[in-house]
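Novice: Some structures are shown below for you to check.
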Structure 1
């Protein structure tokens with residue numbers, strides 16, 4: 001190993017990054033986790049998490065991320081709570097920069113996640129986790145026998161709205177135009193539901209709340225500027241996600257939306273020794289448990305890559321996997 005270079009640097013502090021750090025630390029790779037100034041990922045704006053295995057009574061999103069972090073730290077992971085500003089993947093050891101500080105790693109796991117696009121309203125931010133959600137699969141069960149609003153016009157919005165009908169008594173889809181980007185089959189499925197109604201040519205002007213809970217939305221007609229208030233127990237924003245990949249686009253293969261592309265059956269990127277895990281390369285599932293799973297894969301891939309390098313100890317590969 002190159003002098004002064006760490007065996008592994010993990011970039012990102014969500015379920016994928018922390019799980020990768022846990023596995024790497026237990027394999028004695030002594031990972032450095034540059035977790036970001038706002039560590040914890042999207043779980044930090046999630047209130048109750050009831051679908052993660054092992055938390056039978058549910059858990060607050062921030063509390064769960066603290067548990068993840070503490071477990072990785074217990075086995076020797078080191079953390080920097082700041083943002084990576086630049087990377088250089090031209091040669092090994094790779095260079096990762098935090099401002100003027102340079103860190104070198106023989107391998108790097110990119111686990112910077114993705115952010116749900118927001119409406120940009122102060123009231124939306126104030127009520128996140130209190131009726132405002134960005135994931136129906138995560139939160140639909142909290143709205144059993146209640147009414148909800150879904151904002152969006154693409155496949156994701158139609159999928160969210162259709163899923164919500166399993167719990168809510170009424171789902172109102174709000175879209176700024178009267179034509180939809182959603183595929184015909186997804187739109188048709190939503191229109192076929194008796195529980196779903198559509199309000200087109202409208203945007204959410206304000207999220208209404210009382211006692212810290214969503215009570216409705218104020219809609220504005222984009223043609224007339226007239227506003228109207230609609231009662232609702234929840235607001236689901238489904239206008240897309242943006243992967244946090246700007247720093248890596250010049251180095252790593254990515255799709256048109258900016259998600260990193262990994263080789264089938266692995267977390268390998270096009271640069272040997274650089275791996276990608278979690279929502280940064282997954283635009284389909286976007287769950288904490290799938291992110292954690294791919295973080296595990298990335299740590300094992302990095303471990304095996306290092307073990308294959310000349311002069312590297314083989315102890316990592318022979319250590320018990322689940323002990």
Structure 2
């Protein structure tokens with residue numbers, strides 16, 4: 001009879017709880033650096049959030065001449081114009097900064113660009129976002145991420161206990177903060193597509209964390225006298241194979257999107273790639289240590305969490 005391939009050693013026992021202080025310290029430092037980058041360097045907001053015009057073009061007569069395009073469009077007096085080559089030599093992205101004068105001025109600038117490109121350039125996609133709309137989109141993005149985090153908090157609280165909910169949200173905020181910090185550090189464009197990636201990441205990360213927490217709750221009921229550190233460590237290791245294999249297969253799928261996908265989804269793919277890595281780290285090395293630090297009760301009969309809190313200080 002054919003036996004399944006063992007991709008992951010079943011007897012693996014990582015000392016997760018024994019090194020929890022170092023893991024929390026690394027995550028804490030990374031989160032603080034991310035916050036500092038966001039406040040000092042800021043994010044490279046895309047057209048969605050800062051307004052302006054975006055054109056995805058394709059040359060009908062061979063590779064795009066970037067220098068010639070810069071000369072033509074620079075003579076229009078529209079301010080900062082960015083031209084970016086895409087994967088295909090015949091394709092390029094043109095970004096024009098937000099114009100003074102509202103929606104009408106923005107549309108006039110888009111018309112000037114289309115005229116200057118001529119008949120040899122085909123405009124495959126055009127987006128024009130005014131200042132009012134960009135402000136609303138930015139606010140909507142912040143609200144969407146915030147509501148997602150609050151909704152996840154109440155879901156975990158309802159399904160488990162409030163300690164699990166707080167620990168899950170701490171780990172989730174950690175994932176989102178560090179991912180945004182990487183975008184700030186690398187200067188990658190951040191728009192609505194990247195917000196969608198953060199929301200997707202939130203769902204993916206919390207799913208991994210719930211699997212770990214479910215095993216912890218199950219073991220809390222099963223092993224009444226096992227030391228809390230040992231029980232948490234055993235629970236994390238019992239779900240380790242599932243966490244790593246799920247992350248690996250998801251990472252490969254998103255990697256294909258990043259390598260072979262178009263420029264339109266490049267930011268989304270990168271956010272998901274990094275988010276999978278940091279989300280897997282938090283599910284293994286952050287969520288359970290946070291739970292121990294907050295303190296959990298040993299049974300579900302309503303007893304206090306004093307034992308869990310005392311063990312967390314050890």
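Novice: If FRET efficiency 1/(1 + (r/R0)^6) of positions 143 and 223 (r between Cβ atoms, R0 = 25 Å, to 0.05) comes out at 0.05 when worked out from the coordinates, which of 1, 2 was used?
Specialist: 2
Novice: Comparing mean count of other Cβ atoms within 10 Å over residues 31-38 across 1, 2, which is largest?
Specialist: On the way: 1: 22.1; 2: 15.9.
When mean count of other Cβ atoms within 10 Å over residues 31-38 is calculated for 1, 2, structure 1 comes out on top.
Novice: Can you tell which of 1, 2 yields -21500 when helix-only ellipticity at 222 nm (-39500 (n - 2.57) for each DSSP H run of 4 or more, over all residues; to 500) is derived from it?
Specialist: For helix-only ellipticity at 222 nm (-39500 (n - 2.57) for each DSSP H run of 4 or more, over all residues; to 500), the value -21500 is produced by structure 2.
Novice: Work out Rg/Rh (Cα atoms, Kirkwood Rh) for each of structures 1, 2, then name the structure with the largest result.
Specialist: Values: 1: 1.03; 2: 1.10.
If we compare Rg/Rh (Cα atoms, Kirkwood Rh) over 1, 2, the biggest value is for 2.
Novice: Then there's this: Can you rank 1, 2 by mean count of other Cβ atoms within 10 Å over residues 23-30 and just name the one with the largest value?
Specialist: Values: 1: 22.0; 2: 15.2.
Checked 1, 2; max of mean count of other Cβ atoms within 10 Å over residues 23-30 sits with 1.
Taken together, the values in this text are just the output of simple stated rules run on the coordinates, not laboratory data. These numbers come from a predicted model, not from an experiment. Cβ atoms are built from the backbone, for glycine too; each structure is taken alone.
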